[in-house]
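What follows is a set of structures to go through.
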Structure I
Amino acid sequence: MTNNLTCDKLARLFSFVHCRRLLTSRNPRLSWYQLSWSAADPAHHPFTWDEDEQARLTELIVPIVPTAETAEADGMAGYRFVDEATALLADRYGLWACGWHKSIGEGGGGGVVTSWCCVSHSVSEPRPTAERVVASLLEWRAWLEELAERFTRLAPPPDASPEDRSWHLERAATRLVTLVMDRTSTECAWYGMCAHVLTWFLSSAGLSPQEAARAVDEAIGGRFASWTSPAQTLVDSVAEDLAVGLTGERPYRDH
């Protein structure tokens, strides 16, 4: 329990400091924490990829990777590289690319990317580093495309009654929380990705980002913790609270 609490406190501190650092960079929109579904939805942001584009992107990244000498002399060089790479990717493909370094565990603040770890482990020689960035970008894009497909399948029908809508929302929340648990391995700060995915889902279903975020925050209520897989009863409780909070109706039971 002590380790979990420590991890959660560090994760929240990391999120605040990292967010502040990005918000004071040359482009205040480059923080992953501010990425809305309208900016992330693959349906609105086409992504053309082939071997030529992969080679071009790799060559664009190689020159901005800090040398070993620079990194040794300047402890922030690797972090500035991540910011520069993020700006390059966002300029080239769109803001959706800002999550490319959202890796699993402490290094990425509870993300889903496996090709990237963190500055200390992933920034090395220029070409291997550039290749890791490219692989991570593709992982992140695949994650967004998978979410978009799931959101479409799980969305309540437009003409659903409040009770039917509640059932659809509860089912969607249960399945999406379970998905995030699997992809993040419920490591440090995994609940941040979980909240983001639920907020994106509700945004895709018609809620404003602010309304969606508020509903998700109230439903989770701080009940998820780092390095801890919540019991199914807790997942069900969060999903039901989200559905009831949005519809005023308890979902009927047939699952």
Structure II
Amino acid sequence: MPAGTTSIKVQVATVNDNIVEGNETITLTAKSEFEPAAGAGQTGTGTILDNDSSTLSVTPALNNVSVSEGSAADFTVKLSNPSATDTQVTLKLITDGATGNASAADVAGLQYKDSTGNWVNVPANGQVTIAAGQTEVIVRVPTVQDGVYEGKENFTLDATVNGNTVSGQGSIIDDGTGTIPPEQPGTPDNDQPKVASVSSPSVTEGGNLVFDVQLDHSSTTATTVNLNLANGSGIVGTDTNSFKVSFDNGGDVCQCHRRTG
């Protein structure tokens, strides 16, 4: 220090980064040449006030989470800024089975991609870790392929950090138009019911010919089937009388409008 001076100012420039670190401290210790070598000197503590924060988002990992039934929908759960410490994220899959929504049976739980690139099951408590310095984790929702036509079914992935919850929505498609994500096997699932077979019955004149019409898939909603009763060697309306349909093996019968051809 110059002669006649009793004070100086020491300025330490800090770095404005984008890492969520919380407030940080550094110390400055000063000791003059006339103080004992073993003396501690005087120490001041400076505090760097963190001006960073991070928001959470849930977005499609492959630009599309409307996947074909039987495929998996991938989401990116992402922090806007990295943190200096591990971040715990709590995941929850919403499948309430309401109209238009998937039920628990339509999905096969939750998975996430670990640091080695392997898919592992999310623990029962729903917690996964975004490691310090990292910003995201990929979360997978495997869907279950069945033989029932259900139409588009929606589900929701909730992600929570420090009480803040954000959501992303996915859909299961089973009409043949769903997406098969890259690196996943299969072809688009189509459970739309089609007529698989019509039986060829015979009966003694005066009895009832009973044709069995079978669909290849069941459906959670009503399916329209057009029936066309046509002439063969017999004449419709001459060799036949009423035209009825049963939906439960004969118990529930309705009179139908007759179409001939």
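Nothing in this text is a laboratory measurement; each read-out follows from the coordinates by a stated rule. Please read all numbers here as calculations on a predicted model, not as lab measurements. Cβ atoms are built from the backbone, for glycine too; each structure is taken alone.
Remarks
- Computed 12.1 for mean count of other Cβ atoms within 10 Å over residues 156-163 - originating structure among I, II: I
- If mean count of other Cβ atoms within 10 Å over residues 108-115 is computed and equals 15.6, the structure in I, II: II
- Source structure of the calculated read-out (Kirkwood radius over Cα pairs in Å, 24.9) within I, II: II.
- Distance in nm of label points 7 Å out along Cα→Cβ at positions 84 and 116 - highest-scoring structure of I, II: II
- Each of the structures I, II was assessed by distance in nm of label points 7 Å out along Cα→Cβ at positions 68 and 228; the largest value belongs to I.
- Distance in nm of label points 7 Å out along Cα→Cβ at positions 36 and 196 from the coordinates reads 1.7; which among I, II: I
- Top of I, II by relative contact order in percent (Cα under 8 Å, 6 or more apart), largest first: I
- Test item: helix-only ellipticity at 222 nm (-39500 (n - 2.57) for each DSSP H run of 4 or more, over all residues; to 500) calculated as -20500, pick one of I, II: I
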